[in-house]
Structure P
């Protein structure tokens with residue numbers, strides 16, 4: 001199946017190769033094992049966002065089960081969060097996780113590929129996204145980066161954790177086995193029912209090792225995405241972490 005990430009791009013249950021609600025259920029149950037070093041990725045994003053003052057906030061694209069949003073609101077107690085997702089399952093789980101923060105957190109529906117939501121109700125100090133934009137093709141990513149630059153508060157950042165496309169066959173093989181090894185290691189800590197690594201293999205979740213990639217997965221080379229950020233006028237464009245074909249990278253809007 002080789003579908004990955006926190007959400008879809010608005011094709012819930014359409015059966016057209018996009019993200020389905022059954023995929024959301026799977027990710028809620030097993031995402032902590034399927035994503036390499038998810039806790040580290042979340043901590044990096046929390047460290048990279050600018051501290052929020054009163055009235056400042058962050059926007060999360062494809063909030064999934066709310067783990068990143070929860071971490072952001074805990075790390076930055078004066079921040080508010082607008083958490084967006086195209087999956088009803090993910091929105092329900094995220095609302096449950098974020099209800100502890102009261103009116104500091106809002107969860108809403110959106111379609112990542114659509115442009116209508118990009119006129120945000122307030123200028124965020126950061127736009128963050130984990131395992132979502134690889135569902136967009138290259139031109140859609142370029143437009144998203146440009147739109148987020150326009151939406152951000154001066155000095156704000158766009159911070160992305162996502163799958164990236166290896167540019168050579170050897171590098172793709174490295175991405176495949178290092179992702180596989182990370183999941184196998186993380187599965188060793190599992191003490192409940194089921195085997196996370198076996199589920200990972202059964203579901204063909206590792207798109208770099210998959211013989212039949214899902215057309216919904218459209219990762220772009222990391223260098224291309226860094227160039228698109230620069231093209232959109234972001235500064236301080238940088239890569240902060242990478243393992244198993246997953247990377248955390250960002251750009252900042254000049255103050």
Structure Q
């Protein structure tokens with residue numbers, strides 16, 4: 001009986017995303033900006049268009065000026081189509097997207113094409129500007145060649161360490177970096193990134209993995225300060241494997257980005 005109650009409660013918990021609001025002060029930000037961070041929707045057999053519509057309704061209620069989506073949109077090719085993503089068009093704010101490892105499993109080019117067809121800006125190791133911020137988006141990659149914790153990253157390609165050698169951070173606006181896995185923080189902080197947004201960890205998703213994850217990931221969930229850089233890792237709004245969460249929320253994060261009082 002207890003096992004059944006826990007399983008049912010975990011399924012209900014996973015299927016009801018909730019808002020988590022975090023205030024972050026950014027150097028050189030000239031005006032306050034309300035952003036939403038989503039990640040790890042893992043659309044597939046367990047989640048489709050109805051789940052996307054649920055997320056969109058919550059996002060629109062938060063009334064963001066910009067949305068950051070840090071990967072793992074899809075978990076399988078089931079429900080991987082334009083119809084599933086159609087509700088995202090209802091979001092009245094620009095959406096910036098970077099791919100995750102699961103997007104790679106189902107086909108990076110296909111995922112990127114679907115996102116672009118939905119009006120979403122896909123960032124591929126490049127930067128853009130919005131609201132007086134430099135937005136940098138990375139493909140899914142390792143921190144460096146010695147990184148053994150990044151799951152199924154492409155081999156023989158750019159790493160965060162190498163990318164940072166070519167990064168030209170703005171000296172007049174805050175730099176926000178999007179990458180699926182919260183790794184490589186030491187390189188990004190040194191390169192001048194102010195805020196690092198990521199997902200991937202799910203916060204462990206299920207007890208006892210929630211405890212193990214704290215040992216596996218330097219930035220497992222929530223907000224961290226690392227030198228001059230802040231890192232926010234979201235638990236995400238989807239699940240890997242069973243559609244269950246125990247000990248972690250299914251979350252959509254509202255980021256209240258605040259102009260620095262030292263400007």
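Every read-out reported here was derived from the displayed coordinates using simple, explicitly stated rules and does not represent laboratory data. Source: prediction; values computed, not measured. Cβ atoms are built from the backbone, for glycine too; each structure is taken alone.
Remarks
- For the structures shown (P, Q), relative contact order in percent (Cα under 8 Å, 6 or more apart) is largest in Q.
- Looking across P, Q, the calculation of helix-only ellipticity at 222 nm (-39500 (n - 2.57) for each DSSP H run of 4 or more, over all residues; to 500) that yields -7500 traces back to Q.
- Each of P, Q could give distance in nm of label points 7 Å out along Cα→Cβ at positions 74 and 178, but the derived value 2.7 comes from P.
- For the set P, Q, ranking by mean count of other Cβ atoms within 10 Å over residues 66-73 places Q highest.
- Of the structures P, Q, the one that 0.45 was derived from, the read-out being FRET efficiency 1/(1 + (r/R0)^6) of positions 162 and 234 (r between Cβ atoms, R0 = 25 Å, to 0.05): Q
- Distance in nm of label points 7 Å out along Cα→Cβ at positions 34 and 194 - structure with the largest value, from P, Q: Q
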